[in-house]
Structure 1
Amino acid sequence: MSVTMETASGVDVLVAGGAAAGLCAAVAARRAGASVRLVEAAPRAFRGGNTRHARNFRIAHDGPAPWVPDTYGEDEFLADLLRVTEGDTDQALARLLIHASTGIAPWLADNGVRLQPLDSGVLPYSRRTVFLLGGGKAMTNALYATAAALGVTVSYGSELVGLRIGPDACAAEIAQDGTTEHVTAKTVVVATGGDQADPEALRAHFGEAAERIVVRGTPYATGRGLRLLHDAGASPMGETGRGHLVAVDARGPHVDGGIVTRITGIPYGIVVDRTGRRLADERADTRRTHYAQWGPRIAACPGQIAYLILDQEGLRRTAPTALPPVTAPTLAELARRLGIDPVALEATLGEFNEAALARQPATRPIRVTPFAAWPLLPGVTFTHVGIAVDGAMRVVMRDGSPAARVYAAGSIMAANVLRRGYLAGLGVTLAAVSGRIAGEKAARHAAD
């Protein structure tokens, strides 16, 4: 029988969530002089949320810097955002966050995060994004070390389960190992992520297809913080049913597989469902972001599964993957191994090859044996729902007023500017920038 014990404590700034947004908020608030406590739902070994799987972040800059070449102006950044969101964004807030991105790389570096120098050549050239040296795990480890050195109190396996907003302070409830702690905080920053790891929330977004959707990131993004803010009267943002879905290897883990299970070789082959039918033109869009178009297509397939079919020429062009492809000396044998009707697959490939050779210019046919394939499932990175915020990252209530003493950062506020689509590196940028702003504003408010 479990026993619930209760304790009580107080702090200037309580930060809920220990990924990039929460860490940046905690560090910024502590540097501003506030006492800070950070609660992270994950155990220490799995701290850091989806940031653990990140590798880069997008910044605006007017000229070369130690980590980025050339220029990528604020207007160009905004134009890219408007393109992928089809204009469905809060432009004033987007401009504010984009402007703040110009200083986030040196701020992170000053707080222990190591960034890839331009001359190291470890990851691809990019004038839009800064690459993290050692990846997202190294970033979170560095920020945790900085937070500890500054005196931030960190509690692992601890979750914000209750929140009451008062005019002078907030009353929070923190659950840990069967105990409930009541914390009085002058201000609270909620940075607990989205709801994509909650099965019930996924069903609300995607219906029956949710049963087969892989959660690419942390299992701790259950939407608890999102629901607490809703219950407290916060204004919702975004639209149910939208999410960032990509094609992932169906043999990978159902949760927390990260970027290594993503399949990017679709432009070099054909994608068929389990009946052998092609889903779309694989070569219509060969940009790096093409994989995001395929997640929703696979989610609409029978059983939410599809297969990327390549020959040896296509296989040579494909980036390395965590798991090797299924191979076979003939297409019929490959179909048997995948569970596809061989006659249907032969017909589909024959039609593709005939059309490929007739194109001007001709497209390379798929016929160099042995054949190879990856089984594909849709993988969700995040859903496009969250909480409305103002320019100070204060939570906006349903009556349009800013919440007294409550701020939001990271994925929980991302839908204000990213209600559909995605840009490479934008998740970490939004997390770091909104977290820094929220932490600084929360500390200032706590000192009033």
Structure 2
Amino acid sequence: MDLRLGAKVRALRRQEGLTQARLAEKLGISASYLNLIEHDKRPLTAPLLIQLASHFDLDVASFGQDRDAELESDLLEVFGDAMFEGMGLTNVGVRELSRTTPEVARAVVHLYQHYRNAYTQASRLAHTVADGQDLGGRTRLPSEEVTEFIHAARNWFQPLEDAAEELWKTASLQSIELRHGLTRYLETLGIRVRYAPAKGNAIRRYDPGRKELVLSEGLARSARHFQLSHQIALITLSDTLDELTRSDLLRSEASRVLGRMVLANYFAGALMMPYADFYAACEAERYDIDLLARRYGATFEQVCHRMTTLRKPGQEGIPFHFLKIDTAGNISKRFSASGIRFARFGGACPRWNVSMALLDPGRLRVQVSRMPDGTGYFCVARTIVKNAGAYRAPEVVHSIGLGCELEHAHRMVYADGMDIGGMEAVPIGVTCRLCERRGCEQRAFPSLSAELELDENVRGLGFYADPDESDGD
């Protein structure tokens, strides 16, 4: 192992209030050698890393590269904002800041998050004040905090998995009549379940006083299963949900409430698709989403979600990334176990198949793509439509993307008959400002990696696309 992690060692030493001489003594090396390590003149060897972990009760994994890459990506996106144009910033300089002073880089990202949220709220401020409402000092969206919370847990919550498994036993559930089993279980809790026409956009309403759960009669079978399971989680696992959301990453009451709802969704997926059985089915059917959806009475989105939670040690599924966007390209849900980076402050790359799927509703699109760093991905995407089930009910259209690194593609049925290694990968990026492909015809903004050079006598397909460069890798 040859790790050059001087900045992290220096930050750890300062955090512990140690001088170089004192830490060097603990590690059994000279202060001058430690100084060279901290300035990346010498590598942090495996034995020294183990000693650091021993002395400071350190999680060795925290010295890995994933967190560095994520911070670097976030910082590049921050400085990709148009406000920094003309300041002479380069990708190399931004990466250097991330590498040498990660604590400063995180502070910059945190500050930018507050700025973006404040900027967004400013557009609504006049209306809010006119209506006599109070913004409550919110500076960060609850959805952002919940997304960070899910990522930190790797989208794996053992207590909810255990609770779902236990309910199958105590309620004697059977997959062939899951709705009836869940309804009977709620009745044992004194809760009446009935179906009625949807009121407005509400598909589920629970009245704690009357102990009555009302579901829209227009819900499909999968949605009925999901909403029943969700409500069971809120009623029977309230203490567990409170404990799980008692996290420093969830800083507001709104974030914690949203976190409870997201975890109740997690439980619903775990109940509809029990872990051991679902994992075995995924491996046997090679992650055929539609087949699994029919087998478990679930939707395309629900199956994709559940696939991202297959993180049980010893029974781990493919490390997927998951993305959900609306017709405007806004990212409403995201999770990455594949290592791919998503934009935190903007939309998705228009070349991703999750974006292209919106042009061909209902069709499953398969894509081999490659990021600027050379990492290849295998992804599938399809649109989904939701409504309350009535003819005049408004429809909501989203696109769902599920993908993994190319090395796992052979485990998916969608890769059959494809020469993955020999295919020409679609060049994609995180966002236009961070992408270094200056010849991309779909570029909406100039790249941060180079100064914008325009020639009024020469025009490419796009205003910011360099007409003299190809858009390939």
Structure 3
Amino acid sequence: MPAESTARTTGSDGLPDGFMWGTGASSLQTEGAAPRSDWYAWEAAGRAPRSGDGNGFGVRYQEDFAQLAELGLTHHRLSLDWARLEPHPGRHDPAAVEHYRAVLTAARDAGISVWVCLHHFDLPGWFSEDQGGFLEPGGRSRTWPRHVDWVGETFGDLVHGWMPVNEPVAYAMLGWLLGTIPPGRRDPERFAEALEAVLLAEHEAWRVLRSGDQPTCTIHSLMPVFAATAGEDERRTAAARANAELVDEVVWRTWIRAMRDGLLHVPGRAPIEAPEMAGAFDLIGFSYYHALGVTADNTFVPHPAGIRPGPLGLPPWAEGLRICLERLADDLPGRPLVVSECGLGTWTADDDDEQRCQYLTDCLEITRDAVADGIDVRGFFHWTGVDNYEWGLGFDAAFGLIDRDRSPKPSAELARRWATGR
């Protein structure tokens, strides 16, 4: 289906009429890990803090949607947790279906347009562990598309749009290279296989969903990549540049080449001719948090230097968002873009919302500048609305405009002024 139409007239904020102002969060982060999910087992093994009931969204969703609507943030991305909906293979949980339909109905009644994500890092254990997940061709081409089709049929009447797979590169990197999420591997060869598999799974989801009435949008985790060469000799400088080039290939060119040319080529894997991937998805969405430095030893370091790192260990650098928007406009000309995830994490104990306000202002001004330069940006989704569980950081990190007690921070008022023009 065609990308959502956006008139090129602009409001007082310099952004187009119809610009999508939104927030995003996942089911695990807002409702806690589903008991039959691989993340629940990960927590039980002591690999991550307990998520409990997340930030309480599972019972406070009506209140949360009303608060977001009041702020003018009328688009929201959430995930429908596969492990809740299908805790055992082939057996759907009627209570979970009823719950998620109630959530989606409440969003619609509050004036919130929901974008649904179907895979946000956690999966049913029976799929990811027992059946091999996306790395098994049958799981990727039969079990997963069957689930996507069932979700579309079951919930599609209440869904505004689809963002089916969250951050394919980050999922593969964290799970198979850095080992910080399930399955917890540190295996470069398996990482390449996993990245190829999840990109193909993303395409399968688009293939199933494209026939519906809702637009489809990607969520690719993007970051400018730089060689960390300060003080290095010529040999190590060359090595750092080669390593940075390889990381850039993984983060950017693997999926861009597929969506532009119909060729999927992950480093270390044989190229796959996939002509149907060219032009896939109505909107090209991406997340942005930081840039990345790569050393001669192929380790990741903060970039640029001199900025205080946040809980993720890397410095927030708004200017990197400009680099991402301009590069996407160059590499995928004519494709409408969405900032589908952007925000600033601080430590909960000393939540520096003043820093968040400045960072958000900088990112929104960069987005406005991009539109003024002719880049077709359709929306900006802040991560996140209400402080939630942040994977390995638990509840120690804060990304929200609103705290877990549902008190808005000054950054919420800043977001409201941008979103409403008042």
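Computed from the coordinates by the stated procedures, all read-outs in this text should not be read as laboratory data. Keep in mind the model is a prediction, meaning the values are calculated, not measured. Cβ atoms are built from the backbone, for glycine too; each structure is taken alone.
Work out relative contact order in percent (Cα under 8 Å, 6 or more apart) for each of structures 1, 2, 3, then name the structure with the largest result. Spell out each step's value before the answer.
On the way: 1: 25; 2: 11; 3: 18.
For this comparison of relative contact order in percent (Cα under 8 Å, 6 or more apart), the top structure is 1.
Work out the source of 23.3, 74 here, i.e. which of 1, 2, 3 gives that when Rg and Dmax of the Cα atoms in Å is computed. Structure of origin is 1.
As an exercise: distance in nm of label points 7 Å out along Cα→Cβ at positions 258 and 314, calculated from one structure in 1, 2, 3, equals 2.0. Which structure is it? Structure 3 accounts for this read-out.
When FRET efficiency 1/(1 + (r/R0)^6) of positions 170 and 338 (r between Cβ atoms, R0 = 41 Å, to 0.05) is calculated for each of structures 1, 2, 3, structure 3 gives the greatest result.
Could you figure out which one of 1, 2, 3 the value -0.95, -1.26, -1.57 for log10 I(q)/I(0) by the Debye sum over Cα atoms at q = 0.12, 0.14, 0.19 Å⁻¹, for residues 90-289 alone was computed from? This figure was derived from 1. Here distance in nm of label points 7 Å out along Cα→Cβ at positions 114 and 242 was derived from just one of the structures 1, 2, 3, and that gives 5.1; the source is 3.
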